[in-house]
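Structures for review follow.
FYI, it's all coordinate maths here, none of it is from the lab. Note that the structure is predicted; figures quoted are calculated from it, not measured. Cβ atoms are built from the backbone, for glycine too; each structure is taken alone.
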Structure I
Amino acid sequence: MRFYLDSMVWIYLFEGHPQFGTTVQTLLRQIRAGGHTLLTSQFLLGEILVRPVQKNDLHTAAYYRRLLVETPAVEVVPFTTETAMQFATIRALHRRTSPDSLHLALAASGRADMFVTGDGHLTGLAVSGIGQIVDLSYRVP
């Protein structure tokens, strides 16, 4: 299976969110243990880097970069013409924010089976190219 984790899911992990941090750790362990593919994007990296850049924390920024886009454990989904069309379609049909629409478009371009989000407004949407949009209660089979 192919998994794209929304940026908030990563932020919960990296910031040790008291309610969701361990849930995300468990989810990532299940993804790795099952030999599934983890999808990321340069856009996702950009969103995750905001806090380290605000704090001028170059060490953490470099760590996030290595973890999210410079490791063979993940597949980086490029922004292509197909992604741009998906983005426009999602914005037009579902009226979601640009960041949410872009993450969904990238996940669709990467043919994600699962898009995992902490945003309840996204679960239940049907997006062509994504198998299912689920929340953090999802358990990897």
Structure II
Amino acid sequence: MIDQITVYLENKQGRLAALCRTLGDAGINMHALTIADTTDYGVARIICDDPARAVKILDDDDWRASITKVAAVEVPNEPGGLAGMLDSIAGSGVNVEYSYCFATPSRQAVFVMKVHGGNEVLDSLTKAGYKALQPSDLYADH
């Protein structure tokens, strides 16, 4: 399991830019960013190289930020690659609450998902031949 930052944003102009500037000015590198919105606020989910430090910086700057454990799995970056990985967990009773993908510099696709029983899901996927990412695969050494 890896740490994802969750940040609640007011749904108004400039808030996303301010969030990204806060992290950028602190030297935090984002690997992935996704945003879900409602009428009043957005939920930004971020994979970055130093999540604990990022949350501290955001908290100190009055952002509402927290860390959420998520599963991250490398999948073939090819047509049907994600479908094959999802087929591996189909029928296991796993409910994917939300998910998103990003690509690494090596052109590998990474599927991030919030699931209950994440470690069991990752064990199952590892047995099926998929690589579950660990913090050392994504986070910078600080």
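Tell me which structure, out of I, II, gives 3.2 once distance in nm of label points 7 Å out along Cα→Cβ at positions 27 and 43 is calculated.
Derived from II, not from the others.
So helix-only ellipticity at 222 nm (-39500 (n - 2.57) for each DSSP H run of 4 or more, over all residues; to 500), computed for just one structure, reads -15000; which one of I, II is that?
Going through each structure in turn, the value belongs to I.
Say we calculate Kirkwood radius over Cα pairs in Å for every structure; which of I, II gives the highest result?
Once Kirkwood radius over Cα pairs in Å is tallied for I, II, the winner is II.
Could you tell me which structure in I, II was used to calculate Kirkwood radius over Cα pairs in Å, for residues 19-58 alone as 10.7?
It was calculated from structure II.
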